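What follows are several structures.
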Structure 1
Amino acid sequence: MRRFILILTYVSNDEVQGLVNRHLTGLGLSVLPNVVISWLPKQEVERKLLSVKEKLIDIIERGFEGEFAYAIIELTDEQFKVIRPLIVRKLENDSQRLISWGEALLRRIRSQRGEKIRREFSRFDREYRQLVSIHEVFDVSNELLNKVMELARELRIEYDRRNK
């Protein structure tokens, strides 16, 4: 079984939260505020977190006030099984959000053209691919994912048809 890491973070204010969020993108799946499940090697996670801490120290030395602390916990299989329902729920919520967005985007693709639609379709496609990848990482499959995949196919066909 793949090994997962639980990352808990503490930030003292919204500015620090913004800095942390920007630098930890791609580190894992945020299942709750300040709680991330990562599939990356522990050393890579530690390196990224230390990088954030060093950036924050540099900013604090120039007069900024803020705190950042973190804990990295390597999960056993039993611990992961306890956390897995949080992951499934988060992925279901993300799938539902993507379905709503995709349905609205499909209506816009059918009625509009232009650069704005192209950019939005590209953003949707990027988030769709990321969602599918995360489902694969955590070995989660459900009906919502199937619906997202079908909608993404329909969007691609309609987008290509309208933008030849």
Structure 2
Amino acid sequence: MKVTRNATYALSPDDVLAIITDEEFQEEKCRATYAVDYAVSVRGGVGRAVVQTERTMPTEHIPAFALAFIGNRFTIHETQSWSGPDAAGGYEAVLKLHVEGAPMTGQGIRRLTSNGDGGSRDQIRVEIHAAIPLIGRKVEELAAPMVAAAAEIETELLAGRGQ
């Protein structure tokens, strides 16, 4: 199941990437997405940054059929592997998501590009896959809005930094 999120910021791609690769911002993102516990790691610098978060999430709003696969809490591992800038000053990240202990993954691309007026465009595309016989599609349909909501929270936090 595909998840997309597009956003624009008043900040340049360089400035947005500097925020994304800041551990304090990643910690703020974890808190804003309701993680009950989290760990953040940022390695590298411009051109080769790797951002990793590990968020333990509550399951209060998860249907009973899915709880059998994830338990009372679940941990999401997210990796953003950034490269760039390209000739136009944009950046690209390979995105990877994994739910610990469950056959659920997400892979995609995130692009930060100039919007031509000093600001930037942020395009997030993730494909969610649940390798669970018979109910995999239902689990993907359950997970996709959660991934979309987390992406929306992150882009709103970023937009707030540019004001």
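What follows is calculated from the coordinates using simple rules that are stated; it is not laboratory data. Predicted model, so just to flag it, every value in this text is computed and none were measured. Cβ atoms are built from the backbone, for glycine too; each structure is taken alone.
Tell me which structure, out of 1, 2, gives 1.00 once FRET efficiency 1/(1 + (r/R0)^6) of positions 101 and 125 (r between Cβ atoms, R0 = 30 Å, to 0.05) is calculated. Display every interim value, and only then the final one.
Numbers: 1: 1.00; 2: 0.70.
Derived from the structure labelled 1.
Supply the structure label, taken from 1, 2, corresponding to distance in nm of label points 7 Å out along Cα→Cβ at positions 21 and 141 with the calculated value 4.1. Before the final figure, lay out each step's value.
Details: 1: 3.4; 2: 4.1.
Going label by label, the one that fits is 2.
For the read-out P(r) over Cα pairs in 5 Å bins from 0, in percent, a value of 2, 9, 18, 22, 20, 13, 8, 5, 2, 0 was computed from one structure; give its label from 1, 2.
2
Figure out for me which of the structures 1, 2 the number 1.6 belongs to, where distance in nm of label points 7 Å out along Cα→Cβ at positions 93 and 109 was derived from the coordinates.
Numbers: 1: 2.7; 2: 1.6.
Working through the options, I get structure 2.
Please state which of the structures 1, 2 yields -23000 when helix-only ellipticity at 222 nm (-39500 (n - 2.57) for each DSSP H run of 4 or more, over all residues; to 500) is computed from it.
1
Work out mean projected area of the Cα convex hull in nm², for residues 61-148 alone for each of structures 1, 2, then name the structure with the largest result.
Working: 1: 9.7; 2: 6.7.
Of structures 1, 2, the maximum of mean projected area of the Cα convex hull in nm², for residues 61-148 alone occurs in 1.
Determine which structure produced the value 25 for relative contact order in percent (Cα under 8 Å, 6 or more apart), calculated from the coordinates; the candidates are 1, 2.
Label of the originating structure: 1.
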